[in-house]
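Down below are the structures I want you to see.
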Structure 1
Amino acid sequence: MEGNYPMPQEAPQPPAPLYNEFLDRGREGKNEWWQYLVGVLISFGGYFLFSIPILIIVTRLLHEKGVTDPDEMQRMMTNPEYLGIDPNLLLFLLLLSFPGAILGLFVAVKFIHGKPINSIITSAKRIRWSRVAFAGTAWFLLSAIWMVIAYFKDPENVRWTFELKPFLISAVIAVVLLPAQTWWEEFMMRGYLLQGVGLITKRAWFPVLLTSVVFGLLHAGNPEVAANGFWISMPMYILPGLLFGVIAVLDGGLEIPMGLHLANNLFGTLIITNDTSAIQASTIWRQNNVDPTLDNLSILMIPIFLLIFWFIYKWDIKKLYK
């Protein structure tokens, strides 16, 4: 009889693709909320594990100088002259934390989520290294132009500090470790978390805003924030983070933000720095006094870059909200 035979069941249909291919790629693997929580904890656990050497060394040096106030420790922990430590050793110890962070993130993506590593980096089949190189070169050149403007505005505020041997050591450390620092921040903020929140919202604009604010707050403990003030410093982190997030969703990957972010930090590590910078190195020039207003005006570079890349890659604005 017909009633004795079970009706055939239809195979479950996969969800319709999202309009934004970068968010859509975040659907790969397993994506429960607790897996993202565990992934963040593993990545930051790797960061803190690899931070043990600098925490031990810097804390001991500060205690020897009688510094116990947390705010004072925050201001002085990246000052090699005050600590009496070689700047390149301090640079190495500061950047050493980030290979641990990126390793932890990759472990979480691969084994907690069961995703390919590339899924949080790009919607393309392979990482588009030509975009990384182009974006990095463009940012480096425009930063050099901005430095020339700052020099002619106040030439007495910039002094020549180049020494060949220390500079070469700084360059090696920066080239080896800065990609881990800058790209971990991109993979975590504009890749892993942006995709995770985007799977809930099904739109890109909210995770772009959220991760930009979180990105800024993660830098709230930097020495320059303590020196210049929270509200003056935050635009220098949140607005570039917003630019990187917008580009990531419009371009379908992190390659352009990877190039921009790395070039920005390389410029500050090798070309010019100041006493309040979080990263101290043997640069070519050094800024005597920081002008936060002029630094904030450098944010004008953001719409310039957005327009340049928009013209070149013909992006679809609907990817942000559709």
Structure 2
Amino acid sequence: MSRELTKMKRLQEFVWLNQVSRQSVANSIKNLDVAFNSFFKKESKYPKFKKRHNRQSFKISSFFCKIHSDGIHIPLIDILKCDLSGLPDDYELTSVTVSRDTTGKYWVSISYKIEIPDPIIDESKPIIGIDFGLRTFITTSNGNKIDHPKPLKNQRKKQRRLNRSLVRSKKGSNRRKILKKKLAIFYERIRNKRVDFLHKLSSKMIRENQAITLEDLNLKGMMNRFGKSIQDLGWNEFTRQLEYKGKWYGCIVIKVDRFFPSSKICSSCGYVHRDLQLGDEKWVCPKCLEEHDRDINAAKNILNYNEYGGIHRNQRAGRAGSVRPLKELSKAKS
């Protein structure tokens, strides 16, 4: 395809290909190669053409870019003025990506390499378990419940009104263009509110703890059952932020088995309550008579997951019985 692209540049009908940096066009071919490889590995769907009204971007390698005090020099464009105060002192530039979002804003994303020293884990900080829930965003093993702002749920009425206006507008009209931009700004604000909440909360959890144990959720299955309410929560993005921030700042992040029945196990005696229903917020253990808050009890079990040695295969469905500690399991196997 690179050879075909070189031939096309010599033709009169494709002379516009010479008006942009050759790096941007070459990187588009590389991106297409990655997309097809992901498709053949069954990791993604068949590649589609980009749409003009969606996010647009092009990428240039570091060899053709230079960073100055007042901005970044891009071939055939000159210097793009931007804020470079967040860059570290010593780094190796790898690539620069210029993009335009759906609201018409332009962004420059700088990819660079930097040597990060191995973080020191502060053993004086606590270890917590995190349980995700639909009633509250997360519940921690120390009893804290943190609600999610749910920005999209709180703006459903405005979303429906904007979508109705867009559908009723005439295609190609100026009014339709204005409504498209209004809708894009609406979704941008929703996304910014969600990302701001997730970044602040994940940074707080990483700073305050030496290790975090959380669930490995089946988000695809949950979306089929609960729909858009799962997308509005952003559990997957929160988990991703915890993982990379933990590597940077010295906090261990552990995922437990997704089949581990954390809500059905009594955190006091280890009894598995098979008759627990999804709507039960509180329940009493039939064995030790301990009353549990469903979410706090699940967070405690997630924290102590290693003490159970995982969970037996015959208990994954939540059958009644006690879960033996890790020491007893190792003796039984030997």
Structure 3
Amino acid sequence: MRRASALTLAAVTLVALLVPALSSATSPGRNGRIAYMVEDRRGHWQIWVANSDLSGAKKLTHGRYDSGWAVWSPNGKRFAFDSNRTDHTPNNSRHVNDVFLMKPDGTGVKKLTDSKGVSGDAAWSPNGSSIAFDADRGNRKGFSAIYVIRPNGKKLRRLTNPRPPLSDYKPRFSPDGTHLLFTRAKTPADGAPAALFSMRANGTGLQQLTPYSLHVDDSDWSPDGQWIVIDAYPNPKAYGDIYILDSDGGHLTNLTQNPAGQAGSADPAWSPDASKILFLDNRVVNGVPRTGLATMDPDGSHRQFLSSKNVEAHQADWESVHG
């Protein structure tokens, strides 16, 4: 399902993590449930949902295929997610991956995209009227661009036109819906030089926010739209760090400062109340290797795991509760 193979994420172990791995902008509100993905015993990625402290965890997807990258709709009534369940060939040989919708209890699954190649990394617009995603539209070399579509599957529109070897991934709407972030890589392969870009929601006003040498992967806006959190991999001997920058690309700051080869952090997402950054962490705590979902303050302080259990849980997204 993703990139070279089905849901190919950077593997996290208890001793070493992370080459670049991939969430939608968090809308302001109270902190609700957390959706994330975990590999099952058969080696397939499945979607789970849990309370904000990871209690009451429930598995939402099953089967001999991969499902992941679930993002909450603004009203919390649906997920958009990725799955290669429409590729019925052995080992995903057709390289088909689609964006789907489903209810938070795992029912009401509906295919949104048209199975023309690999589509994924969905992001909801703040009013829920559009979903942005990346797609290669069956390009044999995997070069992808950013598209938007209505939740009913109509009015597909292309927003970016990168020229090979450039490839665009992982769009994220700003909280006011006027702009999109996305990652532009110099080849479609994992680990390629990649930079963070922004543009207006209609595809105009392209602006590069970080250098390609930073090797940016995921990104998320703060609920007030003033800040951006990213994971990046500038040091080939390191396993990744979480950075923060302002919406114009300034004041880039490494929040995690992981020792090279000893720790790694990835997949950042802002909490709806703006008080925390949620991410996948892997480090040694009091001499014990730990991995799992963690939080920290936006200045990098109060870094702590959400659970005492070691669980490699990728691509967490935080529900925003209103009213």
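Taking distance in nm of label points 7 Å out along Cα→Cβ at positions 149 and 189 for each of 1, 2, 3, which is largest?
Values: 1: 2.2; 2: 1.1; 3: 2.9.
Evaluating distance in nm of label points 7 Å out along Cα→Cβ at positions 149 and 189 on every structure, the highest lands on 3.
Figure out for me which of the structures 1, 2, 3 the number -19000 belongs to, where helix-only ellipticity at 222 nm (-39500 (n - 2.57) for each DSSP H run of 4 or more, over all residues; to 500) was derived from the coordinates. Could you put the intermediate results ahead of the total?
On the way: 1: -19000; 2: -11500; 3: 0.
Corresponding structure: 1.
Since every read-out is calculated from the coordinates, none of them should be taken as a lab result. Because the structure is a prediction, the values reported are computed rather than measured. Cβ atoms are built from the backbone, for glycine too; each structure is taken alone.
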